[in-house]
Structures are given as C-alpha cells and as structure tokens.
Structure P
C-alpha cells in the first residue's frame, strides 16, 4: 500500500494521500482500534474536528484537529458539515467544517465510517451485565485474585476491561469497547488487566467528579475518561477541602444571569469565540457582550491564553467540588 501511495503521489498528490488514508484505516481495523482512536485519526487526517454521533447508543465522541479526545457536550450538529452514515447503524460521522469535503476528506469519512461499523458490530451485544455483587468483587483489591477473575468472567470481561463510576454511586465493569448506559453521568477508568481493575475504579471515581449534568447551572461533559485527564487529578486532590478563590469568582459570575456559566464553559471548551457562539446558538456580537459582563464579574480576561487556562481550571475544580460525594 505504501509503495502504491508513493507511485500515485508522484502522479497525483491527492490520489496518493487518499490511498494512504485507506491503508491507515485498514490498519486501525486490523488492530481492533476503539471508537475514540478512529474518530481521533479521522480528525487528524481531515485537518478539522470530527464527531461521531450514535443516538441509539447515546454515544457522542468529538475530537478537535489536535487530537484531544473528549465526549461532546453539545449534541447539535450543523447540517452543512460533511457527514456520512455508518452502514447498518444509526450512527453518523461528521467533519466539522463548512462546505463539501475535498477528495481526501471524503475518503476519510468513508473509511472511518467503515472502521466504526466494524467496532459497533463487534460490541453490539456488549452491554454491561447488571450484576452488582460481581462488580463489587472485581473492584475489591482485598478479595482473592481467583474470586475476582471468576467475577470478571461473569461480567463478560476475560482479560482486560475498564471500571465505570456512575452518578448515584453505582459501578460497572465493562470490556475495552463496552457500551456505557445512556443519560447518566459517568467517569470511565483506564483500561487495565482484571487484577488491576480496583485501581481503574479509583480513577473512574475521580473522573466522575469532573463530569457535569450539562445544564445551565452545571455545564460540561456528562462522560469523562480518566486516561484523558493528564495531571488534573493531582490538582483536584490538592484543592480538595480548600476555598479556591477562582471557584468563588465563578459562583459570583453565575449570579449575573442563568446564561453565565454555560457561556463561560463554551468559551473554555471551544477552539475560538466563533465556535463558542455557534455551540451556544448565539450571534458572535451577543457572545462578546455576554462575555464582557462575565469577565467583569470574574475579575479577569478569559480571552487571553492565561485567562482561558485559569477559567478551564476553575470550571474543573468547581465540578470536582460539586460532585465530591
């Protein structure tokens, strides 16, 4: 495939790039890549954010072009974006850019959708087994290893899985590509061997604290993956029990209007103010006006890189404090 791509590139660079895309997604499929990896690579190869939406499974995965995987907090898509249905499913893959796709982007959509279809077929029946006793046993580091392995098999997890912490105090143990329950906040622990799933459960518990209800009062992602958090857990633990001035400033900003927190969260999450306005369904000038009021209440400029980072951290710590129990 690489030799063919090189020969085609000498004749037609776009055709050569398209062949490389085909080979790339074929390799992902052969390696049994998960959905997040497929959407991430689609974004990178297309040079724009990519989004997978599967309403039947309650699945939304969005990846900006820089590859930072996250669950999409805004399910609204622009019909003008290039998209393709995933054959045999309710899922749709989108590239977040205006206008029709170029040749390479069209190939990215087609091949990524085929790879997604393979994953969904592979995981179609892998919904979490409702067996709280087995889940508790698997996540108990003090239980005998043989008992934990047997409990994992009852849950359909043979060798490797993830712990999932759900709002309300429930836990699940799922396979690597396991389907999460719909409509509930969830913290997803990192993939681990069965014997290491108690640690995955601890990470999932902290990730759950960083989720949000997705409302005006509690904006943010409903699903957070622990393996995407980097050093944030260290910050959260260091701030536990402390009165953080920037969190107090956020609470003060929330009093200026029901739109304030959602506006600030959109600005913190989007790659540009125009993207934030689009996510909020606002005119750009309306967002600018709201942001000026919010910045006055906060006490700092969130449009500068340092101020935006400060806002992002304040939002994270606010969610961690709200969902500590």
Structure Q
C-alpha cells in the first residue's frame, strides 16, 4: 500500500468534534477467491451483507459496524484486514504503509469497505502494488513471456528456411511470395516485441505504452495481411487470374476495416491498464472483429470453391 489516503465529506466530519477519537472506520480486506464466502453473511436467510449488522452480531459474534470476517480453513490470519480510523473531525486519514506477504498461489481480491453510513461519499487516492516472486507480471500473463520466446525462435527458424529458399529461387518469385515474406517478418517482430514488452512489465511493474501500441499495431497488420493474402489466393490470384479486377477495391476496403476493428480491440485490451474492460464495452469491440472474421472466412471458402471449379 503506497500513499493511500481516504477523504470523507465535510458533512460526515461535522458529526464529530476535534476531541473525539475513532470517528470513522475504513477497512481494507484482502482475500483469496476461494475464501469469498468467508466475507460477510446473511441473517435468517435475508440479503447478504459484508458488514456485521445487529442480527449478524447475535448470530456470528462479530463486532457491529465492522466487516464480517471468518478465518480461512487454511490460515486463520486470512482474510487479511487492515483498519484505518478517522480521528476527530479530520477530513482525511492516511493508511499506514504496509507490505502484506502472500504465500499461497491464487486469485486475490482487495476491497476497501466502510460500514458507517455517515461515510457515504468517501473517496480515496494512492495505489497498491502487487508483485509475484518472479516479478510484477500477473499470474495469468507470466507464462506468456516464455511462450513468446518460443514463438520468436519458431518464427526465426521459419524465416531462415524461407529466406534460404527465397534466395535460391529468387528469379521465380511471385508477388504472393513477397507477401508471405512480409507476414513472416511481421510475425517475428510481433513475437519479439511482445517478449520485450512483457519482460519490461515484469521488471518495472508498468506497461510501456509506446512498445505496447507498436506491437499491437504490428499484430493487427500481420493478421490483416495474412487474411487478405489467403483471400486473394482463394480467389485464384496468381493461379488462374493475374489480377483481382474489380474486386481489388472491395478486398482493400475489407482489409482496412478489419485492421481498424482489430486494432481498436487489441489496444483496449493491452495498452495502458490491465483491468478487464466491462462486458458491454468489450462486446461493442469484439462484435465487429468477430463479424469481419466470420465474413472473411465465408468469403475465403466461397472463393476457394469457385476457384477449384475453374481448375477442374
């Protein structure tokens, strides 16, 4: 916890005098996902409450006005609770900086909770820093750093094999093969940049916006070029027709639209914070990308079927 400060409204502070102590409790509670049922409770089958109410105090023996916490079966010290009390009529209070060691692998949650209704309108500033034993990468992203190393090596090996054949038969190179070369180069750059982006994030705890934006853009270009390339081949370009004719503008328009949709989706998911975007916002960005992907696949198979008929 770094520089965490809680601010209450002037109205909330006006209920107390400067001589009083403990005039408002804010609790930070850290718990593992499997212990979520150990937080809060329900009296007589009613609505579940995180705070200890009068009825829950009688049933559970908790302290009214505080978070209801039951010890975890694996560790009686968890869920972990940090208490911060306002004093007198102060408008703000600082949470004492503290490091909380976490020894069990899992998905952890942090809640800031107040049970006093007079603290309605409470705001806070500051930040929390989470770090795994191997670095700052979240658990769901840590394995991807190794994955990108192997993918970079795979693209490098593929590039060397392709380049050797490219040089060997350079007099017979088709335009399509130049496009394939571009896709391989973009893939190599993308995987390498992803690795360096993750390595930097793991070391510093901050995602480099510049590198992330570049790698997302390169990835969107690679996906677009590879899909358009497959579509062109399916249409018979370089096989049964020298040009796409009147379809060129339509193919380019589809490619540009797909690039924009994929770029926006990847930027929203990777650039800046790593918070999961809301369901509605994600749906708004995923649908165009998924629709264009489906349309491309349908067009590819339709064109491929027509090309095969011509070849027969």
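Nothing in this text is a laboratory measurement; each read-out follows from the coordinates by a stated rule. Model, not experiment: these values are computed from the prediction. Cβ atoms are built from the backbone, for glycine too; each structure is taken alone.
A few comments on the model shown:
- For Cα Rg over 2.2 N^0.38 Å, the highest value in the series P, Q is held by structure Q.
- With FRET efficiency 1/(1 + (r/R0)^6) of positions 79 and 143 (r between Cβ atoms, R0 = 25 Å, to 0.05) derived as 0.40, matching label from P, Q: Q
- Highest-scoring label, criterion being relative contact order in percent (Cα under 8 Å, 6 or more apart), among P, Q: Q
- Taking FRET efficiency 1/(1 + (r/R0)^6) of positions 119 and 223 (r between Cβ atoms, R0 = 30 Å, to 0.05) as the criterion, the largest value within structures P, Q is that of P.
- When distance in nm of label points 7 Å out along Cα→Cβ at positions 159 and 183 is computed across structures P, Q, the figure 1.7 traces back to Q.
- Read-out FRET efficiency 1/(1 + (r/R0)^6) of positions 111 and 191 (r between Cβ atoms, R0 = 30 Å, to 0.05), computed value 0.75, structure in P, Q: P
- Entry that produces 54, 35, 21 once Cα extents along the principal axes in Å, for residues 135-254 alone is calculated, selected from P, Q: Q
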